[in-house]
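The structures come next, written out as structure tokens.
Bear in mind that the values in this text are calculations on the coordinates, not laboratory data. All figures in this text were calculated on a predicted structure; none of them were measured in a lab. Cβ atoms are built from the backbone, for glycine too; each structure is taken alone.
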Structure I
Amino acid sequence: MNPTPQSPPHRNGEGTFISERYTRRQTRRRRARRRLLKVLLVVGLMWGWGVVALLMVIEAFGRQDYAQPADVIIVLGAGLRRDNSPGPALTRRSLHAVELWQAGYAPRIICSGGKPGNRTRSEADACAELLRANGIPADVIIQEDRSRSTEENALETQAIMLANGWRSAVIVSDGFHLFRARHLFEGVGLTVFTSPVPDDRRPLFGEYASYMLREVIAYHWQLFKETFNIPVTYVQSI
């Protein structure tokens, strides 16, 4: 146990005055530390409740299908396997886009996604392969193969759409991804309608929980970027 700080001994009245002033200063410091801890506790609790609320909003929004007729369907890219074949997330998103196109929601499909990590193939190319294998004509498919993040998905896809006079899109992704995706696509001036993959194709609970956590982190980062006008569009893993 650390000894309690004590003032140095003095033998006169001046020494007593110095000792009392030292004690008062120490008391004020302890009170200031306690006030700071209380403030940090309150801020931490408020932030914690905010995170819980954000998780609930992301989950609730991602369970609703807002698809409406639009100019294009946009498939947001996801990771590839080691052999460059489509991963599970990209597969379920692409298959859902096929169903939306067959239902007549839009005449074109944009596959959005560049080359993740050290891959030699773009997510857009893997998406296009899946679409063609499921009956989508090649001239319906447009590849956006430069983006590395959801924000770059929005920026690069917007450029393609504006060049063709298209303004509205049905965005296809996993439900946990769509709340942030809508924010980013609307932020570049597009009219968007979100459509999550069906529940029977959702990832298992553990994987889904990790994706939800990543979305919370990514949304915090996005708000931080926008607040301080930070011109960064890609951070690996978010």
Structure II
Amino acid sequence: MLKTITLQQGDFLKKNPFLLHFYYLKQNIPDGILYVDEENENVAFYYAKEKEASVFCNDEKFMQDFFDLLPKGETHFQATNPFARDWLKKRCEFIWASDCNFFCYNGQPLPKPQHETGSLTSQHVNLVATGTSYQADLEEIAQAIETRPTSAIYVDQNPVCWCVTHTDYSMGMLYTLPNHRHKGYALSVMLDIANKLIKSGVTPFCYIIEGNVASENLAKKYNMESLDKSFYFGIEKL
């Protein structure tokens, strides 16, 4: 049986690495709805305005109940676990998909960054967008820079490597300008933003596209561990 909970009732989500992002989705998208089961083991989030959802579920009944709540048409899922993805794939047409691996901070002390780091400012929104492999939402980037931790390395007063924190507080959009690669900048940026998150009480985590071996190897250097696969996709409900 599904029940809705408030952010205050969802404090337990921060204690489970697989449920972290649900807490911060609700924190940053207050109009989204958090659903849990009686045991707080299965969790879903739905934001009707943007037709966005996320599920961590290993129960047939929970999946069916949540699916029945979704309107017909498109829904876009993020950070969804294998069971939920497979359940939906048997019942819906997938209109796009991106397979990721979920990494979370292992609690070990972080090395000190080897380069001086700073933060991005609002004037860097378009620059950050050019570094993504997809059509990034400029409003989301602006909000990330203005309200959540970022990190950047500057050369001649311009950012040459950077990372931001997504709406669910996962680290992402890491990018280094081509002429400044192979200098260790990316590691320094990730160490800096991870430290900023830890100091603000957030456990660092990220989703890395499957096959991006360079990013996965880098993640291990700032004490991240791969815990499971995680999926981003869009469905068409008939």
Structure III
Amino acid sequence: MLEWHTYAMEWSADGIDFFMDNELVASYNLQGCPVYEEPMFVLLNVAMGGNLGGAIDPELDLATLEIDYVAHCQQSEDSESTTCDETTTGAFQFEPALDADGQWVIDDPAFAGNAQGLTFDYMAFADLMFVSWFTYVDPSVSSPAEGLDVVGAQDNRWLTAQLTVDGNIATGPLFASTGGRFDSPPQPGQDTTEVGSLSIEFTACDLATVSYEIDGTSLVREFPIIPLEKRVNGGFQCASEAAAAL
């Protein structure tokens, strides 16, 4: 095969149906088969021979398997989707009041230990997510005093955002506060200015993509983030998952 195809498996309490390009190709009755009630995992490989797929060309000595994506969905009354892919609404467990909270860090080994990250606080009464983003000066400037106004240490930057939450996506303006003093009441001339935009799309309860743009600059990027606890705790579980298990 030299074209992309979509393969799917629908697993219910009574049987398993297999599909190729949305066409049913095989069904198996699982009633009376307790082995299928045990935990399972997904295995993707190039298996040739046997009684599936037909005869193998004896001259074939090389095969390549390319995978675009793998999606796992669970049937839910909260979703009207008929497919399981990156466009499926409600395809994962995510509760803003439980999961959009605490410390998150960039999910990139190259950024580990760089003391940057974001803090989330979801306010359910207004359906808003408050974000504090601690980072550093723009690396393109020659002096830490240039670029955005200095906050804290000369090369530190502290940005905030108030994002409107719509499903699994939060968007809104990005702000920089200036003119304050350490551990002091508001100062004369202290101000908070809108400097850009921020978007956070949660693709799982423990994974999101941050997209930002700083007005009037070339600072435009997106990057993945995960909860800080997930990085340091091998037994991490999302708050929504833990609540659903009760």
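Some notes on this structure:
- Here relative contact order in percent (Cα under 8 Å, 6 or more apart) was derived from just one of the structures I, II, III, and that gives 12; the source is III.
- For -1500 (helix-only ellipticity at 222 nm (-39500 (n - 2.57) for each DSSP H run of 4 or more, over all residues; to 500), calculated) the corresponding structure among I, II, III: III
- Structure from which 17.5 was derived, mean count of other Cβ atoms within 10 Å over residues 65-72, options I, II, III: I
- Rg and Dmax of the Cα atoms in Å from the coordinates reads 18.0, 57; which among I, II, III: II
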